[in-house]
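Next up, some structures in structure tokens.
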Structure I
Amino acid sequence: MKQLLGCFVVVFVQHAYAQSVEKTVDSVPLDSVRHLYEVTVTAHRDRGDSNIIPVQQLKGKELERLSVHSVADAMRYFAGVQIKDYGGIGGLKTVNVRSLGTNHTGVFYDGVQLGNAQNGQIDLGRFSLDNMETLQLYNGEKSDVLQTAKDYASASTVYLQTRKPAFATHKRYNLNVAMKAGSFDTYNPSLLWEQKLTEKLSAQFSGEYMTTSGRYKFSYAKKNGYDTTEVRRNGDVSALRVEAALFGKPKEGEWRAKVYFYNSERGFPGASVREEPGKYRHQDRQWDTSVFGQGTLRKNFTNGYSLLLNTKVAYDYLHYLSDPRLDITTMYTDNHYRQLEAYISAAHLYRIRPWWQVSLSNDVQYNYLDADLVNFVYPTRWTLLSALSTSLHWDKLSFRVSGLQTYVNDKTRMVGGSAGSKNRFTPAVILGYQPFDAGKHDLSLRAFYKRIFRMPTFNDLYYTFIGNKDLKPEYTTQYNVGGTYKRVWKEGMLRSAELRADGYYNEVEDKIVAMPTSNQFRWTMMNFGLCHIWGLDASLRTDWRLGKLDVSTSCSYTFNRAMDHTDMDSPFYGGQLPYIPWHAFSAIVGLSWRDWAFNYSFIYTGERYEASANIPENYSKPWYTSDLSLTKLLRIKKCTLRITGEVNNVFNQQYEVVQCYPMPGTNFKIKINVMI
């Protein structure tokens with residue numbers, strides 16, 4: 001009753017005050033004519049080509065509503081993306097864009113590339129979405145003119161942008177405490193704290209811990225023809241992530257400095273084909289520790305010159321154990337790997353004319369790998385990259401051309417054991433055209449050509465009994481033609497619609513593949529592959545207003561014909577590349593009403609083969625999943641409570657992304673967030 005009376009008093013006072021203000025302000029009646037002084041607002045207009053190559057992205061509330069745990073799970077909704085998932089929460093998850101291979105995708109964390117000189121693969125399963133603000137994917141390269149040389153050095157790029165502190169008026173801190181719990185004994189507490197130190201300086205701390213048994217049931221067909229059910233074992237994970245960052249806002253610029261720590265222990269459930277009678281036995285274990293510190297400074301010194309600086313120091317440790325005393329089907333392996341990386345970059349942007357920009361970027365990177373393998377050569381690598389780019393933008397036409405010079409020098413402790421040095425130049429050309437003036441109809445057309453290569457990894461070159469120091473770099477050539485159509489309505493149920501479509505052709509030359517030698521226990525890496533890839537990516541996004549109900553939809557479709565043209569004499573020449581489906585489709589539908597939000601997401605992956613030999617034995621059936629989530633917001637004084645319930649794989653689809661690595665069936669999760 002007291003609370004109700006207090007609310008009544010507040011409303012009455014506000015009404016009385018409004019009546020008073022309505023009559024006069026500064027002794028001047030509001031219904032009279034007032035003369036205001038003219039105010040001129042000036043700002044620099046960036047005439048860059050930011051809209052030439054569109055970005056696929058998930059951000060904000062759309063990310064929150066998805067029933068996903070990691071970055072890899074969210075990226076499945078992008079057109080042209082194939083995710084290799086080796087089974088469950090603890091399995092390795094890598095991304096392949098437009099069938100070019102995992103190593104041709106650069107992954108950037110807050111503007112600085114994540115590196116793995118050992119095998120070139122970034123496990124996206126270890127990156128949570130709890131502190132993620134935006135997830136972006138670019139084909140070719142990002143359209144931003146001011147970027148590091150590393151941004152030019154991949155066939156496609158994934159950008160993981162974590163949250164920047166933002167404070168409401170008169171508020172100096174934000175606190176978000178969350179707890180997730182779900183199937184397979186999964187528990188995932190997390191904490192995000194942000195503090196405003198001064199008007200131009202703020203701090204952020206985030207951390208989370210995740211543990212799961214990874215035990216789930218799956219069905220499979222035995223050789224004698226009947227189905228049975230087993231339990232996935234040795235898929236447990238225990239992982240801790242901690243991040244601390246400082247954010248500054250100097251005049252005409254911004255900077256951030258971050259320290260990141262990740263530590264995990266996990267079991268590898270392995271393929272489900274190795275078994276004792278009625279019992280799966282996989283006991284491989286892996287321990288990971290990753291620590292890095294990085295900093296970024298972006299500053300406009302004049303209207304004609306801007307600078308971007310990036311630096312990073314990283315240490316990665318990996319311990320892999322396979323013990324035949326626990327699993328008699330394996331050989332004893334107890335290997336330890338340590339990687340060191342140091343990186344610095346300076347990018348300069350010059351605005352020669354309002355319609356003409358030139359950028360120059362120079363990067364230097366050092367990598368070292370230590371491993372306790374027999375006859376290991378302990379490689380070090382220096383990488384120097386220089387990128388020169390020019391961008392021209394007129395009213396309807398945008399044009400950009402760039403060139404990347406890459407110099408790589410490897411050294412080893414063993415005389416004559418290194419791959420030596422390599423010096424390569426690769427160009428890119430991007431063209432954009434808007435045939436109509438800005439208005440209700442917004443149509444943009446685009447095309448790009450890009451040639452890029454990837455250096456063989458340390459494992460490719462130097463891994464004991466497998467590496468080949470004479471490997472050539474693996475080249476890709478990309479051609480893309482596409483367009484985007486947007487329209488916005490001020491009235492009616494349909495408020496906005498955006499349609500994108502891109503057709504592309506890719507070539508992969510000197511593809512690095514593993515080939516057996518005379519000894520089945522000793523393989524070697526060779527340049528033996530040639531792939532021709534044709535594809536189409538299409539997506540449609542809409543926003544609707546149905547009374548007080550907001551509805552958003554997005555869907556994407558991918559057609560991909562990825563042909564293996566390695567050996568013309570092979571009976572399987574021209575076969576579809578392994579694990580690349582001809583057709584893939586995804587859809588997301590979000591409903592918002594007051595403090596309620598409902599989300600439905602659907603993924604379909606079409607038929608594919610599990611080897612380049614497209615024969616019935618390697619055929620893999622299509623699979624699909626449907627996920628649901630429901631969220632309710634509760635406001636209690638200064639706190640906001642968000643409760644989310646999720647049901648994943650609603651129809652209990654039994655499927656495998658990678659052969660013999662069964663995925664979970666129907667599972668549940670509940671999330672509770674307390675925000676202050």
Structure II
Amino acid sequence: MSNVFSTEFAGRNIFLKTDYVAGQADGAVLVYYGDTVVLVTAVSTKTARQGVDFLPLTVDYQEMNFAAGKIPGGFFKREGRPNEKEILTSRIIDRSIRPLFPKGYYSETQLVATVLSVDKENDSDVTAMVGASAALEISNIPFKGPIGGVRIGKINGALVCNAPAEKMQESELNIFMVGRKVTPSKSGRPYDVELVMMEGDAKEVGEEVIIEAINFGLEAIRPVIDLQDKMRAAVGKAKRTVEETKPDEELIARVSREALEGLKLAYNLPRKMDRYAKLAEVREKTVKIIGGDDADLCAKAAGVIEELERRILREMIIKEKRRIDGRTSADIRPISSEVGVLPRAHGSALFNRGETQALVALTLGTSSDEQRMDYVSGEELRSFILHYNFPPYCVGEARPLRSPGRREIGHGALARKSLVPILPSPEEFPYTIRIVSEILSSNGSSSMATVCGGALSLMDAGVPVKNIVAGIAMGLLKEGEEVVILSDILGDEDHAGDMDFKVCGTDKGVTAMQMDIKIDGLTEEILRKALEQARAGRLHIIEKLRQTISAPRADISVYAPRITTIKVKEDQVRTVIGSGGKNIRQIISETGVTIDVEDDGTVTIASTDAEAAARAVAMVKWLTEEAEIGKIYNGTVKKIVDFGAFVEILPGTEGLLHISQIAKERINKVTDVLQEGDEVMVKVLEIDKQGKIRLSRKEAMGQQVK
């Protein structure tokens with residue numbers, strides 16, 4: 001017998017249905033939010049694999065085409081590899097729940113969120129996030145929940161929660177955030193809701209607006225947390241016990257005696273590869289001394305060394321107030337950048353921040369180069385594309401090149417969102433823009449280097465951007481009441497830290513952000529300080545970018561296509577295209593241009609040859625020109641009748657040349673002067689209300705076509 005639990009969530013009812021489907025999963029919940037329905041299942045193996053000392057967690061969010069009454073395209077007619085939205089949603093669920101499993105829980109765990117029905121009103125991301133938490137809550141899988149997800153916007157000055165996608169188009173803010181129930185409460189309420197994960201974009205909004213939105217969102221999450229508590233109390237299974245491995249004090253002491261000094265020496269080496277080489281040397285030597293041929297003991301010694309490294313770095317920053325490379329907590333690494341580094345790219349930049357380096361190339365194309373994104377919720381056409389690549393050599397590794405992974409997709413999406421607010425409108429700049437960021441060297445903040453390099457490449461390409469965007473990655477170390485916020489974190493600091501907070505924006509405000517929290521106790525005060533410190537760092541970086549290039553170039557690259565846009569009437573679109581595409585093929589064949597015709601009558605002509613583009617424009621205008629009274633045309637006789645001839649003066653436009661208007665002298669028969677197919681110069685005498693045209697040959701004699 002199924003169980004249904006419901007509550008009001010952002011003005012609509014949300015239903016959680018259990019004991020109904022997927023009965024062999026450890027936890028399975030059907031979530032109904034309006035007509036959006038998502039099934040989320042959670043399964044975990046009963047025991048961990050031998051030798052595994054980490055949580056093997058897999059999260060898959062999948063959208064079924066039948067959810068929107070669609071049949072998949074392609075030859076196989078079935079769902080294939082995940083699209084970008086599926087990957088990004090899988091990532092936000094993964095990033096939200098991963099820190100909430102207890103230490104020492106290493107059983108293989110999988111969450112699958114399947115979208116079974118989707119409407120235009122209720123966000124399947126929000127529905128899936130609530131379902132993921134609910135499935136874990138009622139299962140026997142240990143989990144420090146419940147959590148809930150919401151999407152926050154700001155429309156017409158008011159904060160809104162889980163607004164329909166159509167309304168969110170008007171929003172100056174779009175933040176997806178996840179909050180967790182925390183007890184005991186510090187606020188005097190039954191429990192607190194603390195931020196776990198956040199990501200989103202904004203239209204250059206101030207930091208205070210971000211704080212308000214977060215507080216608003218955390219409060220909005222409470223109903224689904226209460227609902228999950230009620231559900232777990234009614235149908236939840238007893239949680240598995242996780243035996244926390246007690247530290248082997250004797251082993252820790254032995255490893256410390258052998259490795260401590262060497263590890264401390266390594267963390268005094270500012271260059272990453274030198275530091276990693278020293279750390280590897282100390283690890284190898286210590287493990288060999290401690291473990292010998294005992295593989296199990298070697299693994300335990302390696303684990304102790306890893307924890308020792310983390311402790312050394314944290315103590316160095318918190319107690320000694322110094323970082324690996326000697327910076328203070330708010331300092332930014334040395335920055336340098338160049339533009340125009342690739343001669344044939346339409347725009348390019350090389351951005352360096354410390355040991356992180358990004359080569360960013362930009363290509364301009366036409367509307368035919370737009371990216372078509374097909375989701376169950378609808379289709380999206382993108383005229384701005386950004387791809388991020390992270391080749392193995394950028395971290396000194398040798399491994400096979402593979403297709404972009406979830407991390408690459410996620411970093412590229414964040415960088416893209418950060419740059420969208422500064423782009424010109426399609427009417428102002430009718431190009432498709434593709435940016436590719438190749439990370440050549442990485443030591444933290446490579447996604448933020450992509451943002452900075454992307455802004456430089458846009459200006460180098462002559463794209464009339466509205467402002468300059470920069471990105472910075474912030475970190476946090478918290479020990480008791482001691483809190484240190486780090487600007488522009490290194491890879492080691494990210495690994496050992498308690499927060500990864502990426503903030504992108506202009507000198508006016510924030511354009512995109514992404515935050516992952518690994519600990520409890522993130523207060524509003526800490527968040528405010530982190531945002532303010534990020535703002536100071538962002539302004540510093542923007543000033544450095546301005547020193548490289550302060551404004552977009554006056555013109556686009558000579559190698560980029562010149563785009564000319566002309567407008568014709570909607571009923572002339574068929575004339576431009578021609579029967580079976582005859583006319584448009586002829587224009588392309590004779591001029592070599594690229595031409596796109598939209599249903600609304602917008603004709604876009606692109607060519608690197610200005611003369612060829614001008615010829616193509618003239619041909620389109622000739623095809624769509626309308627007859628004018630008093631104008632001289634060079635026409636073609638299409639049909640002869642007793643009382644005159646029908647002459648085509650423009651493509652598809654004919655007029656009557658009466659026998660009395662053929663010659664100055666009187667003629668007996670039309671065929672005495674004209675034959676079908678003859679070219680004849682005529683003048684338009686009249687166009688009546690029905691559009692019928694009266695022509696004259698005798699009045700055109702001696703004149704020239706204008």
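The maximum of mean count of other Cβ atoms within 10 Å over residues 344-351 over structures I, II, that is, the highest value, falls on II. Comparing distance in nm of label points 7 Å out along Cα→Cβ at positions 256 and 560 across structures I, II, the highest figure comes from II.
Determine which structure produced the value -1500 for helix-only ellipticity at 222 nm (-39500 (n - 2.57) for each DSSP H run of 4 or more, over all residues; to 500), calculated from the coordinates; the candidates are I, II.
The correct label is I.
When distance in nm of label points 7 Å out along Cα→Cβ at positions 336 and 352 is calculated for each of I, II, the greatest value falls to I. Taking mean projected area of the Cα convex hull in nm² from the coordinates of each of I, II, which one would give 39.9? Derived from II, not from the others. Given a value of 23.9, 68 for Rg and Dmax of the Cα atoms in Å, for residues 128-303 alone, point me to the structure among I, II it was derived from. It traces back to II. Sorting I, II by FRET efficiency 1/(1 + (r/R0)^6) of positions 96 and 200 (r between Cβ atoms, R0 = 41 Å, to 0.05) from high to low puts II first, with the largest value.
Only the coordinates and a few stated rules stand behind these numbers; no lab work does. Since this is a predicted model, take the numbers as computed values, not measurements. Cβ atoms are built from the backbone, for glycine too; each structure is taken alone.
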